[in-house]
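Here, each number is a calculation from the coordinates, and none is a lab measurement. Being a predicted model, the structure only gives us computed values, none of them experimental. Cβ atoms are built from the backbone, for glycine too; each structure is taken alone.
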Structure P
């Protein structure tokens, strides 16, 4: 992976008719939370010093937002979703702002309901497809979905519940996780990753500081790279990972996610922050080894702790 230089940021907000405003040249700050843990991806975006007319248009008309960021060599979409709230305010005597709070797939997550009956002989794949069909009216399409067992049920199955509940049960039953990423439903095995080659992270390609082994996973900080998302695979030099310190304040030995023999790690959660006229331009990652043995904890699988809730 080439060295990263020359920041790029693009912010487009649009309305249901297809009209859009390009706000890329303004001062923008953003924070995005994303995890491979069912919960919809969220973004908080602040745009500074819009004209009164533009601020009114954004506040009254905008329903969609697309944010691209990265570097000249690696720019890409890091968030695309529906605007949930827009707020105008003043940060100080000279600077005004418009805040955009948006989410990716939360309408489907909250409102998609399955109402059908699967005939005798249905399989887990049929059940998942029924969930996807219920989400399509809310703009969700099929992403990367791992094969499910080809087990045929002897009896018909009435389905009448929220799609998220059926997907959660399927994932738990078959050792998988599911999430909505950039409007696509994806379901991966616990140890599985998204397709494509591993993204190598070194000090030359965006790695900041040294990764840290903790009870919650391998914590990694890097410059913004849109290729890195929950489910992606990164490659680290194991010698750079700082070992966790075993606590002496308790009577048991702490359990930590182990390192991967070959330095290959699955990304479980990503927190991205950026400021087009400031220092922030980072991603904080929570990872586990592809061949790791220790389980991860609810601290980040439920997106709590440093990753918010």
Structure Q
């Protein structure tokens, strides 16, 4: 396999065929992300992509496939359709293909293009929104404000594809902790994704956020501050349809898996009890946390 650099994929794609189509991220300006800081974004040639599909298809029988890296959806629709057609030809057992989709890439696609991608097998788009607070998004240089994120989310849902969104606990620091949590919860409720995941910020030395932290400009909430953000987020996350919510990523202090809205109040009660007790033994040890 011709894997270049860091090949990332969502946790739910662990058993998927992973085909690296692009290298890096076309935006690559987020202050918290160090994954592609030294990597120039580019599209791999089709011959290489086909060889990788050939190799993977000959080794295993896959039901799902994921097109990596961080920004495949930014490519011309015709190119993505060509790759998916070849993948389905070589691996007809694949019933769903997934991609990361940043807000700008999604908005650039017309409804007709998204419909064509859905018909060709694109079944899920993973959108990292990080926050629903405008000032937080400005500070972390996300490249899209809440109204644009909402526009992109609605386009994916209207195209009939599954929408999975991730947010970051702690990304507003202690200064904007409450605003970040409340606004992000409301934002998720308005978009009502099929899946939502809350990760916890981890400071990486090669990022702007780490430099701000080292200079005292950014203060990270403590463990229970993070849990309070999660509590406020869920209190305000009034989804309009079923959403499977998780905070069981390796970076999180307290693993949660729940179906909203049905289990929402149960999760809020759990968080309030853990925060009230203030017992760090109930939380994941620091050395066990990872990206």
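Ranked by FRET efficiency 1/(1 + (r/R0)^6) of positions 125 and 237 (r between Cβ atoms, R0 = 41 Å, to 0.05), structures P, Q are led by Q, which has the greatest value.
In this comparison of P, Q, the computed figure -12000 for helix-only ellipticity at 222 nm (-39500 (n - 2.57) for each DSSP H run of 4 or more, over all residues; to 500) is attributed to Q. A value of 8, 27, 26, 22, 14, 3, 0 for P(r) over Cα pairs in 10 Å bins from 0, in percent, for residues 93-268 alone, calculated from one of P, Q, originates in structure P.
P, Q: which one has Kirkwood radius over Cα pairs in Å, for residues 53-164 alone, as calculated, at 14.7?
Going through each structure in turn, the value belongs to Q.
Match the computed value 18 of relative contact order in percent (Cα under 8 Å, 6 or more apart) to one of the structures P, Q, and report its label. Going through each structure in turn, the value belongs to P. Using distance in nm of label points 7 Å out along Cα→Cβ at positions 21 and 213 as the calculated read-out, with 3.3 as its value, let me know the right label among P, Q. Of the options listed, only Q reproduces it. Comparing mean count of other Cβ atoms within 10 Å over residues 37-44 across structures P, Q, the highest figure comes from P. With mean projected area of the Cα convex hull in nm² derived from the coordinates and found to be 19.3, which of P, Q does the value describe? Only one of P, Q returns 19.3 for mean projected area of the Cα convex hull in nm², namely P.
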